[in-house]
Structure I
Amino acid sequence: MRVNVSNQRDELLGLYRQMVLIRRFEEAAAKAYSQGKIGGFLHLYIGQEASAVGALSTLTPNDYVVGTYRDHGLALARGMSARACMAELYGKVSGCSKGLGGSMHFFDAEKRMMGGYGIVGGHVPLAAGCAFASKYRGLGEVTLCFLGEGAVSIGDFHEALSLAALWKLPLVTIVENNEYSMGTPLERTMSVHDSSQKAVAYGMSRDRFVARDVTHVRERVAEAVNRARAESLPTLIEVQTYRYRGHSMSDPGRYRTADEVEARKKDDCIANAEKTLREMGVHDDVFATIEREVEAEVEDCVRFADESPEPGEELIEAYTYA
């Protein structure tokens, strides 16, 4: 079978642009936080872009995404606008959750982005519920659920997997293992470092791989998504990744060395994608155009957030009292 290199190149360029957008968006969010324009918690996705972009590229518009509180990358990869996302971080009424949710609660029903959740592990049963509804209605939809490795020890995670296996739900659960549960290293939180082994107890399929190549992530997650769609069978995946920033903006990250972080940056998913694209014949002007377009989009979303109004009393009352 002849492989269409042009199609592969165009597909990777699209994934590359999404990753660059997430990186630049998060950098702008960090700057706004330091300026006092964003309050509360802010959990950045910098370093983990290949996980969200590769995984979500396997979905159809009718599939569901349920995330944890590190949800900005998921939202952008799902096609939510940078304007709506940045405005939500600013607590503005034009945000995706009308400024009432903030960083940890991005939501877009039209995009079937069913929210980021701040309760560790508590969202996995909600994802199982989405998958159950899809199966019950016979709609052929798939639910993708993201969580960190720190949530693998939470009871809700195990209850959800137990039901997903028992009821054969079209659920793909992705553990983004970035090696640190907040500031606690993996060896101090898990007796078994391969979290995908938890699938064995429930008789479901599992997979585990490193997210250094966005197309590799796409291919591996696609196998699980296809299994869920065609056979209504769940899968547990561990994606080995690494965040370059602290757990949140309030985390100085003293539990790891600067040398460790710099060493991991040498295997950066965006740099790896650029290297592959250059080998495919993509030239400097294409990368410059993407960077220019992304910078303009991020500047626009920051300006939009700055200029948007805050929620009024009527809105707050409507979403507080029944």
Structure II
Amino acid sequence: MGKVRAVCMSAEKGRAKHNVGEGELIASHGLKGDAHAGGWHRQVSLLSYEKAAEFRSRGAEAADGAFGENLLVEGIDFSSLAIGTILRCGEAALEITQIGKECHNHCEIFKRMGDCIMPREGVFAAVIHGGIIKVGDELYAPYRIGIITASDKGAKGEREDQSGQVIREIARIKGYTVAHYQVLPDEQDALEAELKRVCDEVKADLVLTTGGTGFSQRDCMPEATLNVVERLVPGIPEGLRQYSLAITKRAMLSRAVAGIRGKTLIINLPGSPKAVREHLEYLMDTLDHGLDILSGRGKDCAQDPRQPSFSKLV
């Protein structure tokens, strides 16, 4: 979670940006009125306030925007984020497209100091959802999601993993960062090991599994999940089954479970792409609150106004 300390722009390329306090992010374009906005991958530049302050402590005289940054943000080390990370601020959403850059023409700061932090500490992003951004706003990286598909044929490349792709699509619409994706055969030991790895090493906030929840002798995702989680969350599968029963009576045959390992929530979803979409449409708008509490971001029970609802985004 970070706080916007400056919103900077310049009307012409080659001129220093300056803090204007507030601006409009336009989808697929950038910051309205900024010379570097346009239909390319470096629509918005971002820099850590702490990194800029550290550089200034070495004697550099640099006003906000002097490094070429559009957004100066306190509380986020941008250089540690991966390409593809989604950042949100109110209704606006940015996707990181480049980490650092090569400077062909050294800026005034480099000429004075012999160094500039933007090439190694700055990041660039494309605007995927527009909105107003201003000084004092919160900017944050949404939750990291892991996707595990249990499918013998999918693991052999004999079947396209359509359900996993549905999860990826909806996660992107929702603004989550997909940190992990794997298709594995219906082997309980392998599924348990992968679930543990995504929770403990990848440190995903949410793991959604698809497949392996039925009556087949090979279906073992619920058993793998139960052996990995430390606390059960029975209300999630109960709610999903109740919702699905209004669509098909076969929903009562689902053995899906949900639970928590450390600070990661694991939820079993069915193997059908249609059922996966139905489940996530029902679940996603409520899920944020649970993840907020689990991660320690903790908010009240009202919907976070920063997060557009799933129905609005689709």
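We did not get these values from a lab; they are worked out from the coordinates using the rules stated. From a predicted model like this one, the values you see are computed outputs, not experimental measurements. Cβ atoms are built from the backbone, for glycine too; each structure is taken alone.
Of the structures labelled I, II, one was used to calculate Rg and Dmax of the Cα atoms in Å, giving 22.2, 72. Name it. All intermediate terms of the calculation are to be shown ahead of the outcome.
Working: I: 19.3, 62; II: 22.2, 72.
Clearly, the read-out refers to II.
A value of 1.2 was computed for distance in nm of label points 7 Å out along Cα→Cβ at positions 84 and 204; which of I, II is the source structure? Label of the source structure: II. Taking relative contact order in percent (Cα under 8 Å, 6 or more apart) as the criterion, the largest value within structures I, II is that of I.
Given a value of -8500 for helix-only ellipticity at 222 nm (-39500 (n - 2.57) for each DSSP H run of 4 or more, over all residues; to 500), point me to the structure among I, II it was derived from. This value belongs to structure II.
Work out the source of 2.5 here, i.e. which of I, II gives that when distance in nm of label points 7 Å out along Cα→Cβ at positions 52 and 236 is computed. Kindly include the intermediate steps, with their values, before the conclusion.
On the way: I: 2.5; II: 3.8.
The read-out comes from structure I.
For FRET efficiency 1/(1 + (r/R0)^6) of positions 164 and 252 (r between Cβ atoms, R0 = 41 Å, to 0.05), the calculated result is 0.60, so let me know which of I, II that is. Mind showing how you got there, number by number?
Values: I: 0.60; II: 0.95.
Corresponding structure: I.
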